[in-house]
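Structures incoming, each one as structure tokens.
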Structure 1
Amino acid sequence: MRIALVSLAAVAAVAAASPAFANETRVEARTGVIWDGSDSDAVAGGAIGYDYDLNDKFFVGVEGSADKVLASNTRVSWGVGGRAGVKLTPATKLYAASTWQSKFTKYGNSAVGVGGGIQQDLGNKFYGKVEYKHLIVGDNTPDADLGLVGLGMKF
């Protein structure tokens, strides 16, 4: 959890010290698959975030999320984190991300997710994205991987 908090604090510090450009709030719905070495399940959820432009090429952002493994005996996993990346074109963002996720089950452990993704504008207000996260669980619980696709709106 310390890794996620330090990552989030670093993103916030850089964002606070940066000049404003075309900053944007984003809201998205997403779905995907979570798997460990022996099992896989579908996931559905959403996220809300805010991206800060550092200049015309680089950005950082913060994000809150809620995801649910679509299997019995699971619950919503709440997440908070950040991302940093580069604009490959004015409509395409490539980024690295880090999040802290609460437990997916009442007997599981919280996790730190590290990964990245690509986000593509679909017009002026909408975007699609593909994201991968490796969830580091700890406490002798197997790590997991999460692949997501999402559709969102920018404000």
Structure 2
Amino acid sequence: MALEANLVAEFDQLAKNYPEKRAIMMLALHRLQDVRGWLSPEALEDLAAYLGMEPVEVFGVASFYPMYRLRPCGQHVVSICHNISCDLRGAQDIVAAVCEATGAPLHGTSPDGKFTVTTVECAGACANAPMFDLDGVYHEDLTPEKAKQIVRSVK
């Protein structure tokens, strides 16, 4: 198993709080992604082995939820909501502005590796559409200009 020793220790401690080790899967996926930056096929296999599960079971969870990254990504991730509320209030303009400001294509990474830009179905901030999540922080009531300003301010 190729999980880092510190992760195994964290997972062991966490698993003590649950009746079955597999119950920590989502928490472990988050932590593994925090450490490695994304969830490679090898990482999913390592976690499956630790949890005593089949790799396809872990992949099924990781591929279902949009917060898990199954491909390498940039240093900063911009996830633009494009569900109905955001779309009706200008999400496509936000997508264009963010791609222009970062140099990243939609669902891709900028040439300098700094930004990955993607869309998500719903971020649950419909009352303040359009919005995006930048590295886990919501930015709401966006205009194209405000969106550009936010991503350009990232160091």
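The value 19.2 for mean count of other Cβ atoms within 10 Å over residues 90-97 was derived from one model only; which of 1, 2 is it?
Only one of 1, 2 returns 19.2 for mean count of other Cβ atoms within 10 Å over residues 90-97, namely 2.
If helix-only ellipticity at 222 nm (-39500 (n - 2.57) for each DSSP H run of 4 or more, over all residues; to 500) is computed to be -13500, which of 1, 2 is the source?
It must be structure 2, since only it matches.
Who wins on distance in nm of label points 7 Å out along Cα→Cβ at positions 114 and 146 among 1, 2, i.e. which is largest?
Comparing 1, 2, the top value of distance in nm of label points 7 Å out along Cα→Cβ at positions 114 and 146 belongs to 2.
State the single structure among 1, 2 that was used to calculate Rg and Dmax of the Cα atoms in Å, giving 17.5, 50.
Label of the originating structure: 2.
FRET efficiency 1/(1 + (r/R0)^6) of positions 50 and 98 (r between Cβ atoms, R0 = 41 Å, to 0.05) computed as 1.00: which structure among 1, 2?
Traced to structure 1.
Tell me which structure, out of 1, 2, gives 19.1 once mean count of other Cβ atoms within 10 Å over residues 58-65 is calculated.
Only one of 1, 2 returns 19.1 for mean count of other Cβ atoms within 10 Å over residues 58-65, namely 1.
Bear in mind that the values in this text are calculations on the coordinates, not laboratory data. Since we're looking at a predicted model, the values are computed, not measured. Cβ atoms are built from the backbone, for glycine too; each structure is taken alone.
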